[in-house]
Each structure stands twice: as structure tokens, then as C-alpha cells.
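Enquirer: Structures incoming, each one as C-alpha cells.
Derivation of every value follows stated rules applied to the coordinates shown; laboratory data play no part. For clarity, every value in this text was computed on a predicted model and none was experimentally measured. Cβ atoms are built from the backbone, for glycine too; each structure is taken alone.
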Structure P
Amino acid sequence: MTVNGETFDSQREMERYHHLRILQRAGKIQQLERQVVFILSPAVVIGGRKRPALKYVADFTYVEEGASVKTVEDVKGHITEGYRIKRHLMAAMGIQIKETK
């Protein structure tokens, strides 16, 4: 879904982005970013073939008012097995994902 030149995976993600922009204008959050890439594991060679880095792409990151670390947020309709693994690896890196529905 594309709105004003921006592409979203779902209606829910688009609505959440617009809500976060309102919060940013109100000063409740700062440094709002979309589609932020986290490298979970670097590229490797397996069986002589190069495999790309394993990545997690967060829907949004931002700093909440009074917070010292960024919030990593993902809009979820349902949780897939692939997402569960990436959420686990992010947690192992000390990063908790805020899931919104």
C-alpha cells in the first residue's frame, strides 16, 4: 500500500505511522524512523556459497519522551516463526521489540 509516496506493508502499519508522527509533532517522541535495518548475523560462507547477512527490519524506531534508549517497534497482525526467531536474536542483543497490533 502506497500513500503520499510512502509504502507500507499494511493499513495498520500506515495508521500507526501517522499516529507516531502526531506524537512526534506533540514532542512525545523524537527521532522517528521507518524500516530500520538491524544486522542479526553477518554474511557467511556455507558449503562454499556466500550467504547474505541475516537482518531484521523494524517498522519504526523512536525515542520516547524521557527515555535514554530507542524504542524498536513492529506492527503485527500475526506472529510468524521467522519473526519469533528474529525477536529472539534481537533480545539476545539486548533489544526488546515493542509489538503493536
Structure Q
Amino acid sequence: MGTAFWRKINIEFIAWPMGLLLLYLMKPNENAASLCLFKNIGIPFCPGCGLGHGIHYFLHGQWFAAIHHHWLSPVVVIVLLYRTAQLARLQYADFKQP
């Protein structure tokens, strides 16, 4: 695999599936340290808090738990899966060209 191969790889095509895989494999634990910047600097409200846990539960088929943690988690998963499929088509077309 030469440098031309690596130049054709879209980093977004790697990032979204990897992120979904890591969220699928994570172990939600209420005692773990938060990665939320707002919570860590003392701001009590963050519009994204719970989204990671919601995505985890949605990917495991626990729909109500997903919506309980963040109501947008099903939408985010669907959008990321759609975007990954879109990027896969583009990546395939790019590799077919000489």
C-alpha cells in the first residue's frame, strides 16, 4: 500500500464508524469521570450531556434508556450510519478510478 492509497482514504470514513464502535463497546458507569467540558469547568447545563450514553443504549437496542439519556441519540445514530454509507459509496467510487 503506497502513499497514493493512504491519500485516497477519507478520514471521516474512519472516524464515524470508529466512534460508533467505541460507543458500542463502552461501559456506561455513573462513577466514571466525565468527558464533558462544561461539567468539568462547573457549568451545570450542557445540551450534549448524556448523548454518548444514549448512543450506547440505542446501539444495544435499549430504546427507552437511550431516549431517557438524550432524546436525540436515535437521530444521531441514524444520521451517522447514513453518513458512513454515503462516505463508503464515495470511497468505493474514488478507489475505482485510476
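Enquirer: Out of P, Q, which one gives 2, 12, 18, 18, 16, 11, 9, 7, 5, 2, 0 for P(r) over Cα pairs in 5 Å bins from 0, in percent as computed from the coordinates?
Expert: It must be structure Q, since only it matches.
Enquirer: In terms of FRET efficiency 1/(1 + (r/R0)^6) of positions 24 and 48 (r between Cβ atoms, R0 = 35 Å, to 0.05), which of structures P, Q is highest?
Expert: Structure Q comes out on top.
Enquirer: Using FRET efficiency 1/(1 + (r/R0)^6) of positions 72 and 88 (r between Cβ atoms, R0 = 25 Å, to 0.05) for the comparison, can you identify which of P, Q gives the largest number?
Expert: P
Enquirer: Looking at structures P, Q, which one was relative contact order in percent (Cα under 8 Å, 6 or more apart) calculated from, given that it came out as 29?
Expert: Attributed to the structure labelled Q.
Enquirer: Assuming 1.7 is distance in nm of label points 7 Å out along Cα→Cβ at positions 40 and 56 as calculated from a single structure, say which of P, Q it is.
Expert: Answer by label: Q.
Enquirer: With helix-only ellipticity at 222 nm (-39500 (n - 2.57) for each DSSP H run of 4 or more, over all residues; to 500) coming out at -20000, pick the structure among P, Q it was computed from.
Expert: The correct label is Q.
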